[in-house]
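Down below are the structures I want you to see.
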Structure I
Amino acid sequence: MKTSGPHWKSACKQALTLALLTLMFAARAGDTSLPQVAEAPLRAHLALLASDLFEGRGTGQRGGDLTVAYLETQAQVIGLQPLPGRSGYRQAVPLLGTRTLLQPGQLSVAAGAKLGAPLSFGSDWVYSAGNGEALNRIDAELVFAGYGITAAEERWDDFKGQDVRGKILVVLANDPPPTEAEPQRFGGAAMTIYGRRGYKQEEALRHGARGVLIVHTETSTLSGWAVVSQGALGEQFQLDSKAPGLAMQGWLSEAAARRLLAAAGQDLDALRAQAGTREFRPMPLGLKVQGELHTALRRLQPFNVAGLVPGSDPQLRDELVIYSAHWDHLGVAQGENGETRIFNGAVDNASGSAALLAMAQAAVRQPARRSQLFLWAAAEEHGLLGSAWYAREPLWPLAKTAAALNLDTLNFVGRTADIGASGSDRSTLGETAAQVATQMGLQIAPPRVDVGGYFFRSDHFSFARAGVPAFSVGSGSRYLDASPERAERRKAYGQRYHQPSDRYDPSWDLAGMREQAQYTLNLGRAIADADAMPRWREGDPFGAVKR
């Protein structure tokens, strides 16, 4: 990208103007009983973070580095403190970047004429190396392993003790569906933790498999094949650790899966029906994946940014409430015709990052009894990696962490009569969330069946998985302005999600975004001032995690 010329000068002028506005609003004091989030700094931060100046805040890109520098500067200006024992606001997140190379060799399925045309990378299947090796030589049998799940509480075992070491598993996406006899099996219509891609890869690794291919369908993943293939064609990231990984992990398109299984004399629909029973046993397919998987590797260290408001109570200040939002988006990419495209990510998630800055600016004026941590997490778009690293290497003891409240993709349409608290009912956070909503004249949005497993797809999940009561505060849907135009504006965002068109619009009504941020701050404040920390509901699997 050019870093000179009229466009660049205009962006720099905008950055300077908005930074001055931020400093001006930071000097204002609030007199209300609770710290109040101001809309003006929220809008200023949002407009700047979503501008071309930050180049889409890509992981491992210049825009990401600029974003971290901006966030840590603002944290210092606002008055957030580094955590005890640390000199700054950064936490390095060690990542391994991988890019699958199609030359000098590729993988293929040895099925002869029975397969018809060879599987094509991108259109039929995508795969990558998960073990950090630049070259993986693969010569492994394919085994259909149902949903790839072992769940004692569901009396479910897709492996039945069969030796799948060294094999490539073919598994179905999502969970086994409920039945008339067991309508709540695996959460009913909602996705459970067992439906996650990451779980299936981890379970395959635990059983010694060489790799895993997940069968993609729009019904089971709620996304088109283009979403999967587009991401696989670029650089992918994983935490850089010495833990083992799969040599091959990827996806099969539904059409390719049908062809592959037909070459093995099987039918996908019939196998899916068998996999939906407890009697299912792994089925060798008589096919092999063979060839070389070449990978370009690079190691990098993006940063989480973390700033503290110390607590005021001598007995409770060593306990903590976390507010989180991910700062990253998809960055800069080359289009099919070689043009530069910037994925600005205004709603996802410049909105959450800006809201956290505005909330922190309010919170420092009036500390709570417990300490409060504002955390901007890295690499969420690549698998919640920044928050996962924090949970693995916490800057504050997890046993002393009361709750984590996350913000991701905020309301840019207008004020609502309700607020989203999906997942809060897993813990006593649900009661507090309802009380705070009532105090603000809001209602908790009716619970919706989590068909897409959204509870597992944002940064709060990293904390929940580590035993910390957590959820993401969602946008409401009952707009006070019930005009069709408002509803259509929100609906249209679905077409802009993860596209270059997710850009900031100065005409946005941010009153609803400000209220969502205010609700989150009020909720965190209620948790921080309470006598006791929240706890998981009895029987919730996250409650069994030892912090």
Structure II
Amino acid sequence: MLIQDVLDVPELALRRLVGTDDQLGRTVRWAFATDLPDPSRYIVGGELVVTGMVWRRAPEDSDAFVASVVAAGAVALAAGDEVFGSVPDDVVRACEKYSLPLLAVPSAVAFADVIDAVTSRVTGDRVARLSASLARQHRLLTAVTDGRALADLTHETARDTGVTCRIITAVGRPVVSAEPLTTEVVDALVRTAAQGLPCRVVTENTVRSVLPVGSSFGHRATAWYLVVDGDHERMDGQVLDALGQLASIAALDRVRVDDGARVLRTMADRAAELLVDGSGEQALERIRQIGVDVTGDVVALAATADMPVEVLAAVLTDAVRDSVDGVVSVGITGGDLVIGVVGLPPGRTSTSTAADLARALRRLEDTVTGQIAVGVGTAVEAAALVGCMRSAQHAREVAAASADRIAVRTSADTGSAAVLLSVVPDGLRAAYARRVLGAVLDHDHRTDAGLLDTLRAYLHHDGSWSRTADALHVHVNTVRYRIGRVEALTDRDLGTTEDRTDVFVALAVLGPQPTTL
């Protein structure tokens, strides 16, 4: 109940001596009577303190008494006039000084009546609140069982409480939205939430609160937040209770979403492995089954980070979905590499996708330690997806070499032939590499002669015999012999720029590891 409610009990006939209308809107959680000079040890917060002022021996005692009850958390003082005939002016001044509402209790009214009136009303409020809470919880759980969407339940809670509600992720992706928030507001919400929950955020002259969804045992980079308009510290208990129940329902819904994502992740993992192996058509089949739209341009992503790879996959999925608002395929290869495939909506480019992805991931700077490195390939038709993935891997290497903690690079940042190769259909690239280096690959497969590794080292060291020999820990004559075999098998002269370029491009198609074509 409120202090004003106590004043409104007719049989008590209490009078307001100190207190503004706002102050009378404070909540009274209990009441007790005392005449101790310092009753602070018995106050836990929210009490209406009722006193006969026996503690007052001199006017200066009033300041000490009022200061002690305010410091302990009392919300109001009710003083009887039995001892002094009226409430002394020094008590009034002390209450004004400490902004403590002061009520006068007539001598004909027993303190027990005041306490009974407060406790019976407070107890009744608590019972009513508990009943309403249980009814609301039952209604929400029934709605979940019936398959009601989380968005419907969120909007229903907002209507019942009068508080605008949203659910967002740690990268700022809206799970349930109301009116759109600016990028700057979302940045402030997630960055403040990373410091601890619940929290209060003031942006654009608007107060919002961020409440946790689910337990705090998961990785903070994959957290969900309930964002509500208003200051949670000033909200009514019933409103907070309703918001807490919504957060619990959202946590349950997230478990359902995560379970579904795990099923798709198995297919996405296989698609990622097939892409790395160069099996573009088989990878595309699984990506289509996941639900990614590959009828237009697609773009591949490659990522590594100083965090558990499962967390990185979840974070990358979340961040990409915030950018393209559609189904994405994000899978984990055998190592710590995460490969993503995104179908680009009309008007979207790999550059704009990379920019949005970087903005979303930067919201995790206060949440994660170490680096997140992401490469974004050139937008291509689905037939050239393997090449796009390889250009994304090159871009990721550039990102990982940077000093940025959140590093997102595009294939344009690599400045190499990988950009050009990525837009060539996979079948044409494979045929080209086979035509140029197929005999070398077959020879290595039969004899394990190491010709391909020698060729890579030779081109990497700009055709230097001695530096290649040092890198491979072999004699210079061995290098000369192996390169001679490569020239004979390919029918090319590596001393000429034209032939050397052909071989270099074929090696780029193969990627860093030997591949059977």
Structure III
Amino acid sequence: MHPCLNLTEIQAVIFGHLSNPDLQVNGDPLPDFATLASVARTCTAFTEVALDALWRDQTSLAPLLQVMPADLWLLRIEAQASTWEVPRLKILTFVRDLQEADWSRFDYYAPKIRRLLGSMFTSEPVYPDETVFHSLRSYRPSHPLLPNLATLHIHIIHPKHFQRMPLMLLSPTITTLDIFVLDPHPHEVPAFLSDAARTCPDIRNFRFRVSVPAVIDTLAFNEALAALLGTTHNVEVFDIHTRVPTTSDVIWQLGNSAALCRCETISLPPGLGGSEIQRFFSSGQGRFSKLRHFVFEAPDLDMAADVIAALQCPLKSLHTYVGKQVLQPHSALARFMASFERHRCVSSLTTLSITGSPEIDGPSDSIRGAFRSLFSLAALKSLHLRLSCASELDDDWLAGAAPAWPRLRELLIYHSDPPKVTLAGLIPLIRHCPRLSDFWISIAARPFDSDLLLPGICNTRIATLDLNLSTIVAPVGVFRCLVLMFPKLKTIFYFDEGEGEEGWARVSSLLKESMEDEDEG
């Protein structure tokens, strides 16, 4: 064997590349367990480093528990997997009391685990029974099970597990904490967050989701969040997709987090005044100084405008949801859109999503004029507009938008009203946005004179068009225009139960026939 292979550093690099592309959790590749196990048995010089790589990433506690004596545990298969229909759910139980001798192999392998990436979607998952957690914690009440754990990412689908499992896994070494809980009891979520605040002072990536936010005790939840943020000073990512209104204390603590670069999702409570928002979100005093990615919910457009105006930092992505389902004046929409003009993010914002349900009262020209404020975002690559008032956008607005966003790659304009944009209105996008590859818009499709397209001007990136609730006239003519504009087009998705359904079906059929002709040619 070459002497270099005796160096543990070189072994670690080699074994670190042994991953299985078919084994992933949320897109995160896992080690090639079978190959690493073989390597560990092949040569004693490789054993320790190969075992480190083998155990570094785990999707369940079950393999670790199964290194304990075989007479301690038993596997059984549940008849009903779960409410989420996980296939062949296996339950691991202890059949006798723990003894000190049971821990020897456990204590050897447990420190090797650095990431626990549990997922309910793994094949034939194994879940320890709640009595297992009770036994482990009772025997070692103050000892972390995984003393070197850095990443804890688990889905808890059994309510009884939430009472004990995460608390046992919390460790001072954890830097990434990502938890999803199905149907927790109201008091359990705040209790867990309080334990995390006490146990994990170095959390940098914090994500917490529950399936039923309504069951959470809002006040206790926010108090626990504020305590967690008050004790962890290195938080870089903060994600609480719970739709629970965020209190002033939590917002204040978030602003004080000097390392915070991604914040999802703040849900602003009704009644916050402009002066309070300015105090919470003003970047002039160093608050939110490193924030680059922000997701927030606001009750109305005025509050959302106040937040954006106060948060003067060079954001890269912004997602905002405006939830108040009441009629709002067009001046509120204009003020909200104008908050992007002369903002520090005009040259940095690449992703913008505006979603909501407010109805806007005002003339069409005023509504379109308000949306023109977005033209100042010169770096924009992705724009999602899910607003009913977006139905007022027309060909003239798109003609101004296209040259304003030369880097645009993704455009989604969703509404349920009759569209004012025509098929010819898409020509400026083809001309000025050569990188556009993802497109979802409602149009009034009718043929146009092909001379409107300059020679050689087309989009070869788009293979699929989402034309939700689009109307159509003269399907054959529309098909000819579409293939001139999008020569690589293969599929059209549409939703129209009215007169347009037959027309779009005809266009789809013609597309299929043209592809078959190309294949034969």
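Please treat every number below as a calculation from the coordinates, not as lab data. Only a predicted model underlies this, so the values are computations on that prediction, with no experimental measurement involved. Cβ atoms are built from the backbone, for glycine too; each structure is taken alone.
Among candidates I, II, III, the computation of Rg/Rh (Cα atoms, Kirkwood Rh) that gave 0.98 used structure I. Taking relative contact order in percent (Cα under 8 Å, 6 or more apart) as the criterion, the top structure among I, II, III is I, with the largest value. Suppose distance in nm of label points 7 Å out along Cα→Cβ at positions 103 and 479 works out to 7.4; of I, II, III, which structure was it derived from? Clearly, the read-out refers to III.
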